[in-house]
Every structure is written in C-alpha cells, then in structure tokens.
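Nothing in this text is a laboratory measurement; each read-out follows from the coordinates by a stated rule. Since the structure is predicted, the reported quantities are computational estimates derived from the model, not experimental observations. Cβ atoms are built from the backbone, for glycine too; each structure is taken alone.
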Structure P
C-alpha cells in the first residue's frame, strides 16, 4: 500500500471517496465478468475434449482403411485415384460476441465427391476411407471453432484477471490508505485550530481583566 501524492484537503477527500466507490464497483463488475468468462471457458474445454476424442477415434478408423487399401493396391494407382478429386468446399467464417470476446464460427458448404476414379483397380477400403473423411469435415471445423474460442477466452480472462488484481491489491488499498491519511491530517489541523482559538481567547480574556 502507498499514500497517493495529493493535498490533504476536504476536496481531495471527497474526490478520493468517489474514486474509491467507482473502483469498488469496477472491481465487482470485473470479478463477475471473470467468473462468467471462466464458466464459458470451462464449457468450451469440456466440449473440445469430448469432440477431440471422437475425432481421434474416427481418424484412427479412417487411417486404418487407407492403410488397408494401400497394402493391397499399387502405389501409383492409389496416387492417381486421389490426384484429381471433384469435391469443392466453400468456407464461411463469422464471429459471435461472448461477453465482449469474439469467437469465430466456421461453416462449410461442400459439393462434388472425393471419389473420382474407376472401381476396377481400387478397393472398397479406399472408398470407405474417403467417405468417412468427407463426413468428418464438419466435426473438424467445429473442433477448430472450439479451440480458437478457448484461446480467445483465455486471453480475455488473463486481461480481466490482471485488472482485478490491480484494483484489489493496488488501487483500492492505496485509495483507502490515502483517505485514512487525509482524515488524520484534517483531524490534526482541526485540533490545531481549536487549540489556537482557545489560546487566542485566553489571551483576550487576560487583557480584558
């Protein structure tokens, strides 16, 4: 705690009391915001964990299909089959506001098919692997949305936490300490004035006598 560099006057005392009231109000609002952000953050983290586990399991199954296909097909045929897909994707990125934090939202429209080859020299594992990969795309976008949202929320939580700490451990204690100091100084001045008045009155009484 530190005493602020202000003149110990009644005007300064009035101003500091107003600033202390504002700081206390801001501290409460920021704490409420921090708690709200933490609630959203933990919810996104939970959804991210669940979605990541699902995607990892699906990707593992998809990869096993590709491995099975590559083990039974000529490598050149595999490469040629995947070289010119007809599938096209249009990605749209928007944002939504969560307690002054902008969180991205991804949406994709796909057309065409990843399967653009003849079936004579390919296996069913390759077809299934590509189909599963195409179906998994929306989940991958959703995961990216969750992870970026969690990152943005974490940044904002850290900023709010620093402001809360600055108010709680710096500004508010300094205001309180300075207010106590000014009250003490004003009390000393008032006592000095009373004593001076009493001395002056006593001297005037002596002269009259």
Structure Q
C-alpha cells in the first residue's frame, strides 16, 4: 500500500445493503465520484470469511474491484456490546437472520442484556466500528477504521438510520442515531460533526485516497 493513489471517475460501492449504500453515496458526493453499487451491477456477494472488520471489508472491496474492473469501496461494520464480550461484532448483520430483521436483532441483544441484569447505563456500554477499504483491480488496497462509543437504550427510539441505530445513543448526546438526521449522524465537517463510526473512518480514508 503506497497511500498515494487517488480515486477519480467511477467507483463501485461494494454493498447490497440499501442503508449503507445511501450513507456511502452521501459521503462520496462532495468528491465528484460516480458511484454504482455491487447490487446494481448484479455482482455476487462474497463469503465474508475474515475474523475482523478490516478483513471482511477487504474481501468485499477486492471481489467487487476484480469483478467490475473498477476501484471499489467497501464497508464492514457492526455494534460491539461490552457486556456480551464484544458480540455481535462482525456478525452484527447475521444476528438479524436471513431477512436482516434488525428489530429481531435488537430484541435479541436486549434479551441477553436483561438475562445478565444489565439494566443500568454503565452496564450497557457499546461501540460501533466501521472498517472502510478501497481496492483496485490490481489488488492494491487502503483500509482504515472508525469507532464511536455509546450506550444501548431500550426501547429503541427513532425511525432514521438503519440496523442497530435506534438503540444506540452516542456519548455526549441525548438522542439515538435513529433519532438523528443524516447530516447530524454522518455529516462531515465543517457542516457536520463527523459523528458516526462510518463518518470517522471516511474522514481518515478521504485524507489518503480522495483528492
């Protein structure tokens, strides 16, 4: 990895997740890139065999870059719960089952926390992690990570965002990600705070590969 290669033109967003696609397009928009998704191109989803967020992000980005013969941009992210030993972690999407039912996934986490007696805020600490990887067809990659810490609330609050956003209240804020507008959650400075894990990772990535 040289860290000096820059992105321009068309890039593949290596996701079939509509929520992630929307956020990534919003993050990339100021840089004048044309973004198409792996889903729109009909690319298959690779098996995520990595044991870290960074490994899985690289698997997805490399698969899309080679299949489309274009630079590809992938995210692997999830929520880690301290009282659950860091679970669901890299398996966050899988906790939603085959239909990616995150209402079910959030209830599963809450049930496990209740069984552990984790009702006080200090016992419900969690953090979101996002690993972002850009890959080129020649297999060069750049990978960065971002993290945001917070507390899990119940019941979930807010219709915005996706995934576990409605039960995650970031530190320093009274609202969950599910109650925040896209600009509040992942808007980049100077207009936004760069609050989310994905925004924080993107800021680091932009410094490396975006002109």
Structure R
C-alpha cells in the first residue's frame, strides 16, 4: 500500500489580500511561514520517502521545513499547481464577482462544473492532478510520499475519492491553510483516510473567505 499526504500551502499574500491567486506566484505571509514551520510535527511518527511540491512559491516554501527536517530534496511538480484562473488571476474576489458574475456564480454554487474566465476548468484541473497522483502512487509503490499543493486540487481530489463525481464538489469543504490530508492507494484504488487535519498548527488557523 502506498500512502500519500497532501498539504495545502500556508497562508499566502493572496490569501491575506483576498485575491484569487491561481498561478499568480505569490509568497507566504509571515503567518504562512509559521504554519509551515509547524508541519514537521504532523509527521513526527511518519517515515517519509519523498516530498513533492507544486512549483509555485507558496506551496514549495510550505514543504521546506519538512524537507529540511528529513534531509530530503523537494521534487517540483507543476501538475500540482493551483487552477489556472485566466482573467481571475491575482484579482480581488469582490472584483471577480462584479466583472465575471455569471462564471463566478457557477464557481460558488457548482464548482465541479466551473470554468475560470479565459482559464482552466475545474474538470481539467481534476484530471491533471488525479493523473499526477496516480503516477506518483505507482512509482512509489509501498512507500509514503508528501505532496505540497493548493486548495482546489485537494478539494477536487477529495471529492473524487469520497463521492466519485465532481458534481459533489460543491458539498466538499475547502481545507485550511497548512492542513494535512491523507489517502492510501492499493490495487489501483485511492481511499481517503483523513482530510484537512490541523492539530499540528497549535491554533494558527486561517481559512478562505466566504466569497470564495
């Protein structure tokens, strides 16, 4: 059995400013770095064989403390980037709601069918991150791998593994910054074991705003 741990990045500058980051490459905030520093404690009793991270700074930097504590390199994995948001990249959520109201209404109410204006669909994002997760699970058969990524990839994957259909994604909650989600992979099947765990953060909790 292969075990994969998915970490959502710590609080980013875009999170703090209430912007839709997408592939907009922003750094962590001071709080985000503090959250990342707490992540090794979540793996105190876990042997980690490899660490992957989205190549966007906020995800990569979130993985640094864990990698340093284990003496492992971080393997950059662009397939685990956040959704490419097109016209929404770097924009304030309030601005997107005004300028792209119809498309953003779908994002808010039926996210599994959403398409970012001039950008990627959630269905395409789900396809690429699922394929990447399966490649890693097969390559590291019987081992334990950590993947630092973003909110929408984790929400999409969790939906597929719990409900089997992106139509149910609207009922899957966003996971908090620097939270840990665990899945197993055996005989070609993923099983969602835990989602959005935050006990290691000692109360340093941040979440996406209500209008996301």
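Suppose you compute helix-only ellipticity at 222 nm (-39500 (n - 2.57) for each DSSP H run of 4 or more, over all residues; to 500) for every structure in P, Q, R: which one lands on -26500? Kindly include the intermediate steps, with their values, before the conclusion.
Numbers: P: -26500; Q: -9000; R: -11000.
Matching structure: P.
With distance in nm of label points 7 Å out along Cα→Cβ at positions 38 and 134 computed over the structures P, Q, R, the top value is the one for P, the highest of the group. Computing semi-axes √(5λ) of the Cα gyration tensor in Å, for residues 94-157 alone gives 32, 16, 8 for which of P, Q, R? Clearly, the read-out refers to Q.
If distance in nm of label points 7 Å out along Cα→Cβ at positions 62 and 182 is computed to be 6.5, which of P, Q, R is the source? Clearly, the read-out refers to P. For distance in nm of label points 7 Å out along Cα→Cβ at positions 78 and 198, the calculated result is 10.2, so let me know which of P, Q, R that is. Among P, Q, R, the structure yielding 10.2 for distance in nm of label points 7 Å out along Cα→Cβ at positions 78 and 198 is P. When relative contact order in percent (Cα under 8 Å, 6 or more apart) is worked out for each of P, Q, R, structure P gives the greatest result.
Please state which of the structures P, Q, R yields 114 when volume of the Cα convex hull per residue in Å³ is computed from it. Derived from the structure labelled Q.
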